[in-house]
Structure 1
Amino acid sequence: MNYSWIFVGRRLLAAVVGVLAVTGMACGQNKPIAVVSLASVDGLLNDVSYVAKAAGYGDFATQISQQATMMTNGIDRSRPLGLALLTDGDQFIPLGLVPVKDLAAVLRGLEMQLGKPQPMDDGILELQGPRPIYLKENNGWCFVGQTPGSLRKLPENPAGLLEGLNETFDIGIRVHVQNIPQAYRDIAINQIKVGIEDQLENLPEDDADAAVLQREMLKNQVRQWETLLSETDQLTFGINIDQAAGGAFLDTIFTAVTGTGTARKLAMMQDSRTNFSGFSVDGAAITMNLSGRIADDDIEQAKTTLAGLKKQAAKQIENDADLPDEASKQAAIKLIDGFFAVIEETLATGKMDGAGSAIINGTDLTLVYGTHVASGDKLEASLKELVELAKKDPNFPGIKFNAAQHNGLRFHAMQIPIPEEEEARKLFGDKLNVAIGVGEDQVCVGIGNDCVKYLRTCIDGCTKQKRTDPFHTNVCLSQVLRLAASIGEEESLDSIAKVLENCGGKDNVVISAKPVSDGAMYRIEIQEGVIEAIGNAAGQRAAVQ
């Protein structure tokens, strides 16, 4: 048995107790600012063991379990524990919550760091750490505070302090933004403004247009922070190991104050629908979709940014020595104006809708993407202007307009030679095939071998107004690493890819966003095979070192 681990564990427990470092009043009159929850010691150890074994470190899991038994003597390992940071509107009041079966045993384990407890009135015990710490046991729960007053009136339902986080997450953290005293929120905003003002003083003096654009973007940052602190209700962060599902979940939940502009924006995530579901190809190495509505003030802010970017682009064109004459420069500026006009008109629809995939077939890579636009005809006209301008370059490979048609979309195709020394040849061959499909209010792009065939299949697979997550991305790591291993020289990638291929399909990383009441939940899912692959990679790295 490694007793140094036990010593470190006890020091850690003492340190956790010692973070309660500000004065306070009775918790019954206070509001929570932040809550930290641990589901239970046994639950956490069980999940740590699962993750360690999945990663190939089963012996480590056994060692941790044995040491935890020594470190948690006297604690009820089946119940949740946590920490709440409360406020009376003026000061911060931390309150710890530990389930105990034998408080005396817990205190004996802390004697080396904090000494013997000194009894006070009302059942309160005092420990002399770097600052005094006070404990009180009540119905199998040990409350930890920084003043005796914080323990005078304890909640009837101690576990209620954790707000149910322990029922959802192994480790959960929740911040009640509106309960943070206004004075502290004002301090935060002032600090942000100071940082922004420092950046404003260092804007480029030789480019007035760039300085104006950056100044407006920095001012927008301040406004966004002010809105965030005034309209955010709760921020919740949680980690959960789901052994039945075979993976780990990292959740961030953001909710706004009901009735605010932020709440109305988040409500726009409800009932997300897409016209491009077919572009999220089943079995692809990577899929993604983004769908939703855009708030009016966000549209106006984006238009302001686009106007600045367009002005900068025009200035760069005027100074571009590679453009042979004034006529070419004016044609390029007209082209930029056309593309920006399509973007602005698309923004004005208040709609975003798109999906795409990366498809791997052996060592071939094909990319497909489809998206909503306000006017496919205007985009196509700008594309033709671009081609006319590009024809002045003797190396321009040309483009075949109207190479094919499908379901109301016109396909324009081109082949771009890939130099022999380029790594891209391993993925696409000696020529990069590109196809652009244009319809009335949509555009799609395909890159790679058989891209037109894939685009047709994607278009046929689309269902009008299909329900979808506002955002969803899936990465199949076994396919990605297998491709990387086939074109590279890293032997370690091959072994990691084999681990992923033998994990029963649990080889994905999934990132998604879903609406909740007055807010949204953002989730990262790491499946069991990925955990195993991470352990494999760590083992290889350790072996090399």
Structure 2
Amino acid sequence: MDYDDKLTVEAILERPLFRHARIIAGHEGIRRNVRWVHIVETTHLSPFVNEDDLILTTGVALKSIKIRHIYMNQLIEQKAAGLCIELGEHLTTIPGDMIKLADKHHFPLIAFEQPVRFVDITQDLHAWLINKHHHFLQELEQLSRELQKLTLQSTEIKPILQLLHERTKYPVLFYSLVGNSYAIPSSYHTELETYQRLVDGRADVVSSLCELPFDASRKIMIQPVICFGNTLSYIALLLPDQTVSDHLPFILDYAIQATAHVLLRKLFLEEKAMETQQQFMEDLLIGNVHQEDAMRARIGLQPTDKQDYYFMAGIMQIVHDLKHENEEVIESVKQDLLVLCRTLLRKQGFHCLLLNKKNQLYILCFKESYSFSAFDFKGKLTKTLHELRQNLSHNFRGNLDLFVGFSQPKTRLIDMHFSFAEADKTLNIGILLPGASPFYDELGVYQILTHISDTRLLKKFVHDHIGPLLKFEDETDIPLLETLSVYFKNMGNKQETAEQLFIHRQTLYHRLEKCKELLGPDFLKPHKRICLELAIYAYHLVDHPLHK
């Protein structure tokens, strides 16, 4: 089907019922598209005229210059396709003011020089438009069947792109964020590179179907492929810089849906294949690793003398309120999270292995050290976690919280047993202290405190150093502990401390004097201050409901 076979003003002039019609003005607009035809004799057009409507009139209301001017401007503003006037009883010629305005805006002005039945014209053109649309729906149904067949035959994207190219006759560009990108035909590889840069620079615009300028003579129609609320790739048609068929967005959308199905199935098939690497992850967790090169070989990495990597261990724990749901629903949520997590990590350029065990997801992510710094590693993981949480809040039913802990980056696989221990401690701190960093190397003093398993020892330490403050707070509800904590964090700056606590400086002075009275006059001296700060951090651990 020729999707660019549109009904234009030029094509209408060739039809039999227009053999006595002549275009009087606006010749440069004869390629305008015509979507519908209306007979309109009123001068108030706005409620009745849409874009690309062709208007038929006898001119009964166009006898004064003022009315004609208003009438024509309304049609031009509504972006009508053109105006056809029957000459005779009401207008014997087309007025010069209408001709001048039509030429100025390239608005087709057509005159019927002999009487014509408008009802015959509307019937003829509407029949053509309806038949064309019916034919398109049949073609679209056939395309849907062919795309469905392709999605069942293979997990390859290329056949879908090839079919899209064959049906539209336009070059197809496929930009994948998680795999290979293609141009159909392949000779358009230069355009593919330009397209990738265009998408990367306009991510906010291409989040849904849009058209953008490509170069001086071409434009591009782009639509994202979205799975689990996350963009995995983009498909685009490279078009001439002129009006194209309204049918193209529908065809592109069908191809997008088929591609999404293939990508989704491919992700789940990959996940199935990854189950064979579960033993590898289990070995890392229990420390059953001995030779670095042998461990690298198990996951297809080069030996240490060939290439170096950064490795990072992570643990995610899902907390949900789906206790009364079917177990299959809960397992489905976990599986979806696993696939989504892998997709987002790949999007950020990571290689990764994942293990779903009980209510936790164990992650090993790694990347060549020449392409990442340790700082980049954490930055990209932070971005991944942000996208993951956004997706959970938008796409999963019920209340789900995600707690995460990541180890420090390391350069040896055989150290991953210790890395998972670091990730576990970071995860536990995140559960106890919402807002804590998900990275072990940012935990500060909590790195030490988490190694003290005897909470009685911590409680005694807290009681010995800040017990008087806690007792005073219980009796008076004056937050001395928070005041002292913020004061320490601001390095003794009273102005900043008062601002962060939303109190007057005079109130702060009274509180600090009370701290001095309860803790002793030397409470700000280095040896005493260190103990107080440590006790405050320990208090947040031992005072948590999980430790009570």
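A short reminder: the numbers here are calculations on the coordinates, not readings from a lab. None of these values were measured; they are calculated from a predicted model. Cβ atoms are built from the backbone, for glycine too; each structure is taken alone.
Could you figure out which one of 1, 2 the value 68, 34, 19 for semi-axes √(5λ) of the Cα gyration tensor in Å was computed from? Label of the originating structure: 2. When relative contact order in percent (Cα under 8 Å, 6 or more apart) is computed for each of 1, 2, which one produces 14? Clearly, the read-out refers to 1.
Given a computed value of 17.5 for mean count of other Cβ atoms within 10 Å over residues 251-258, which structure among 1, 2 does it belong to? So the calculation was done on 1. Looking across 1, 2, the calculation of helix-only ellipticity at 222 nm (-39500 (n - 2.57) for each DSSP H run of 4 or more, over all residues; to 500) that yields -16000 traces back to 2.
Here distance in nm of label points 7 Å out along Cα→Cβ at positions 107 and 139 was derived from just one of the structures 1, 2, and that gives 3.2; the source is 2.
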